[in-house]
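Every number in this text was worked out from the coordinates using simple rules, so none of it is lab data. Source: prediction; values computed, not measured. Cβ atoms are built from the backbone, for glycine too; each structure is taken alone.
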Structure P
Amino acid sequence: MDQWWINGRASRHVDVSDRGFTYADGLFETVAIRAGTPRFLDLHLDRLLTGCGRLSIAAPTRARLAADLKATVRDIPHGVLKVFVTRGPGPRGYALPDSPTTTVAWGTGESRAQPSLPIEIRWCETMTSANPATAGLKSLGRLEQVLARAEWQQPEIAEGLMLSTEGQLVGGTASNVFLVTGDRLLTPVVHRAGIAGVMRRVVVEAAMGAGIPFLETQLSPADVRNATEVFVTNALTGIRPVRQLGAQNWGTGPITRHLCGLLFAAGVGECAGQS
């Protein structure tokens, strides 16, 4: 990231006692900047502020935060916005501070436009824990994903799929995963593990609006093997069709192409050429 703001002031310095640093006690969002606008900002703020409520973190004022973020990115043609909210500084120990002061930080960086082409993925050995208390949240504790991503260095592999310790498909290290079986679109339920991704939400709403049968459910590796189409989603890349997982290959099927077209029409330029 090129520039940072801490509690509204340009800075790169956070109190070392901040609970986001000491205990990963906080949340974050990764937002695509396109033509000087934070894409799907309202959806990101929905998730961020809902997460604050679930974690009992005093949430920043939505209107003020939205205005600050929009002002920050207005001169950036293409880039990434990272937003962090933590419980703020606190004493040693897990007990909550008596009077916590929320830390709100954000940073921006420029990037180049790239289309989301079909990708090769792999299975990860590292599993993710199941915990209803934090399931669905974009919490700061991402060590499991860090370890999973460290399992490969091959540039041709773009993503790795993770299972829960219960053996259920959770998603990618940095993505949600969708399967097509018959005429139905399936994605893992996130009530015990995983992240309720913003692009996941956009895809689900697009599918429902288009009358595509959709189901959130528990999925296994066998369901992936039996799928006729597989794709992953991410706030920065839109839909990426999966072309290969180990010895298995897929084409970009009709439902994936249709959803890519709907997302392209909704402003997800990365999906250009896939529909």
Structure Q
Amino acid sequence: MASLRDIKGRIDSTKKTKQITKAMEMVSASKLNRAEQNARSFVPYSEKIQEVVASISAGGGNPDHPMLKSRDVKRTGYLVITSDRGLAGAYNSSVLRSVYQTIKQRHNSTDEYTLITIGRIGRDFFRKRNMPINNEIIGLADQPNFADIKDIAADSVQLYTDEVIDELYIYYNHYVSAITQEVTEKKLLPLTNLEEEASKGSSSYEYEPSQEEILEVLLPQYAESLIYGALLDGKASEHAARMTAMKSATDNADDLIGDLSLKYNRARQAAITQEITEIVGGAAALE
């Protein structure tokens, strides 16, 4: 049976842990507010550039751009967004499990796919399994700017343009609410859904110089913006998942402190009762 000192020590250590998890919960809540604003403020830009690109690509002629054409798939690229740190519940494990299972189902050889990783957790996961990583980035800020990921986004698009890969998928956690994040797979390249988007748009554009020249500039920027938008979405999900995980840890610490306190008080009461019994027994023996 644990001594009073042992129980008191566990109560003190649990209280210290609770202070840490509570502080982390508050920090994550603060970061979540800003990350959510960043993700929402990027949506109008993303929708507008999508509308413009869709309108121009459907505006007549036959734009001959590799990003708009499907081709035989010999090699697939997977861009995976995770965090640099843990303590975020199932945020990382859920997206990594989805990617890993998809790769095992679709491919028989490492020559058939390559990975681009954003985040230390994802990079380490694939490294341990000897899976091919073409490019990686770690140490991103909690509120990243486009300049932070411009190079890796441009390189990922260039892999498709150079026919190193024949399709590119992106995996990340989509932010639904503070308590709900959904693992999302999105086909980034080739851009085969622009005709559907063009039919939704109501604006018409006059463009100069030629359609092909404008698309040559806009299409890579559009693909890069999709990657950045997914990153902002993923960051909001990360902070939400960490806030929820730390709140759960804090609640569990409260429950544990309550149980240990009850156990401590019962043990202390039993010790006091035992002392009284011994005193009474000693006094009776002296009579």
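Here are some notes:
- Per distance in nm of label points 7 Å out along Cα→Cβ at positions 243 and 267, the highest-valued of structures P, Q: Q
- Identity of the structure behind -7500 (criterion: helix-only ellipticity at 222 nm (-39500 (n - 2.57) for each DSSP H run of 4 or more, over all residues; to 500), calculated), options P, Q: P
- Among P, Q, structure where distance in nm of label points 7 Å out along Cα→Cβ at positions 3 and 19 as derived comes to 3.1: P
- Label whose coordinates, when mean count of other Cβ atoms within 10 Å over residues 43-50 is calculated, return 19.4 (choices P, Q): P
- When distance in nm of label points 7 Å out along Cα→Cβ at positions 35 and 155 is computed across structures P, Q, the figure 3.2 traces back to P.
- Top of P, Q by mean count of other Cβ atoms within 10 Å over residues 123-130, largest first: P
- If you line up P, Q by Kirkwood radius over Cα pairs in Å, the top spot, with the largest value, goes to Q.
- Test item: relative contact order in percent (Cα under 8 Å, 6 or more apart) calculated as 17, pick one of P, Q: P
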